[in-house]
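Heads up, there are several structures right after this.
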Structure 1
Amino acid sequence: MNTPLNVPKPVYPWPVFQSPFVGAFNEEECNWYDEDYQFLSPEARARYKENRLADVGAFMVPTVTDRDKVRAVARFVIYMTVTDDYVELLPLKEIAAFRDRVFEVMMGDEPRPEEKGILRQMQTNRKEWIAFGMPDSWIKRIAMNYKYRFLNDGTMEESPYKISKDVPPLPLFHLIRANSIGMIPFIDQICTLTGFALPDYIYKHTVIQRIVMLQAIIVALQNDFATIRKELSIESETFNIITLLQHHNKISFDEACTAGMRMHDEFVEEFVTLADHLPDFSPYQKETEEFIFYIKQMISGLNSWYYNSGSKRYQVGGFPVPPNGKGETTHEIAVKHF
């Protein structure tokens, strides 16, 4: 039996809460796959049903008591994750075409009957946002962030590295991963939870944008530690901070874990410092502070989901294989998180 690789778990310096909606959307989630994700193979859909992705929403917004709002977040989690899995190894022109079509639907265009059902999920999400009182300006913000930050600057920049199995320099890695992890459009949903769409002059402020970027970098690094077993077993997965540090610095796995966690903790420290020293955003100081509170819960909530949800996504045979992907291409690697 292989000796397990020891991988540390991130910790965060703020309280973590428990959502009453964990497990509440399992049946609906399975129905969504059967109704709107028929473009996936039967095996992929079966695996997604074991991934418990709807619970990501509940874990990441644990203090929200409005079931409809938690459902809307869960819906977003699922189609964002499926998007990432499905397109990551496609030719760039195909990703670009999908990127452009997603934007059109998010902005109000009707999906055509012959199009992939995932677009219907996006259309439903848009209707939910409107019902929650979100203005057109906010919908354009989240649609732009999904199109450009997530797909264009993230997935489309990451994909060539996965195909070539090359590795980027560390500063570029952080920027690409911060976008491809999908958290920049994801946290836009905080406005639907609070019922207040941050005005542009606050959202675009240098400090808020740095906090948004730090959240995305932190979650990307968090993901790398939680998913390392899967990624070590899939040949095309080269975007992981642990293996990247091993490659660039010629260090052992354990040394790379230590260095990567130190890097993660430094970003968390910067995040906390900025969150504790916000500029004066009067008359919306309270709303801005609430926005930051939800960002914190999203960080720690996702971390908790990885280790406590019962998801099979990162177990052997649990990850849905994308088109052009080979799935697990090496022997199972034992990992012990501590």
Structure 2
Amino acid sequence: MSRVTTHETTHSSVKDMVWRWGAGPCWGVAAFLTWWLPDGDDFPDTTLLAGLFLACGVVLLILAALKRLRYWAPWSAVLGLGLGAWEVAQAKFLLLPRPFFGTPQDLLDVFLTDWKRLGDSLLHSLLLLLIGYGIGACVGIVVGMALGRSLRFRYWVRPIMRVIGPLPPVALLPLAFVIMPSTRLAGEALMALSAGFPVAVLTWSGVAAVDPAYYDVARTMGAKDRFLVLRVALPAATPQIFVGLFMGLGASFSMLVVAEMLGVKSGLGFYMQWAQGWAAYPNMYAALLVMALMCTSLMTLLFKLRDYVLRWQKDGLKW
């Protein structure tokens, strides 16, 4: 048994070493093919792209030597090979129809020449998202706490939530554009609705699941209603609240793109719509990449906040 275990451990160590030391050369191969093979068309920044690939390969080799590249080594190698294959297939042999499918050079050129407009669009999207999501999350927590603690509030509000809550917010977009004084306010209101419903339902679920004995013990010690809400119900419902916050953030992302494409004349969604209208597909792909990085960064920050607040559960749910 020990011999088999030793063999498996050795095999795993060899495989990890191959991945760790192979990631850098994969990027080196991509750099060599980018520089050596002739372009199939007049593409910008080919030499610069080859230099960036080579620089990534050198950095990965340094990280491998420092033993800092273990978990992400396979991903690093596959990413280098994937970019190299994309470069060869599209920039060198033009295997995919243009201009619908760009090249790595096209994408790099967009970031070099249009970074100001992309950055401005990113700031507008972030501001729109944070206002709409922030309002929706706060209102959702308050409404969820009230639903869980007040029978009278639940009687009047629950039917409204059952009618409006499951309705896709995008279906209310035309009505919101008519009622609201500006398309920006309409987008923020619909993002607040997108985030508020799951946060309210999950907060309500968390409050309803609190053991009644906790309230009885607190009342025995003289606790008032405010203490029961802030010190008993809210902490006990926090895990469920964060689940609602994650769901609400995802729904807000979807509503953000739709609002910017259909009405709000700013942001990454509007930039993508503009790029598609002018057949500037590399710009559209660049905006998609920036949007993906924005969304995953915000979700990561929310998970970091969850791990800080719920320290005893930080190993349970990962992102």
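Readers should treat all values here as calculations from the given coordinates under stated rules, not as data from a laboratory. All figures in this text were calculated on a predicted structure; none of them were measured in a lab. Cβ atoms are built from the backbone, for glycine too; each structure is taken alone.
Using the calculated result 22 for percent of Cα pairs over 28 Å apart, for residues 64-231 alone, pick out the matching structure from 1, 2.
Values: 1: 22; 2: 57.
Attributed to the structure labelled 1.
One of 1, 2 was used to calculate semi-axes √(5λ) of the Cα gyration tensor in Å, for residues 176-287 alone, giving 44, 15, 9; which? This figure was derived from 2.
Of the structures labelled 1, 2, one was used to calculate relative contact order in percent (Cα under 8 Å, 6 or more apart), giving 30. Name it. Before the final figure, lay out the partial values.
Numbers: 1: 30; 2: 17.
The correct label is 1.
The value 5, 26, 37, 24, 7, 0, 0 for P(r) over Cα pairs in 10 Å bins from 0, in percent was derived from one model only; which of 1, 2 is it? That value comes from structure 1. State the single structure among 1, 2 that was used to calculate distance in nm of label points 7 Å out along Cα→Cβ at positions 80 and 240, giving 4.9. Among 1, 2, the structure yielding 4.9 for distance in nm of label points 7 Å out along Cα→Cβ at positions 80 and 240 is 2.
In this comparison of 1, 2, the computed figure -18500 for helix-only ellipticity at 222 nm (-39500 (n - 2.57) for each DSSP H run of 4 or more, over all residues; to 500) is attributed to 1.
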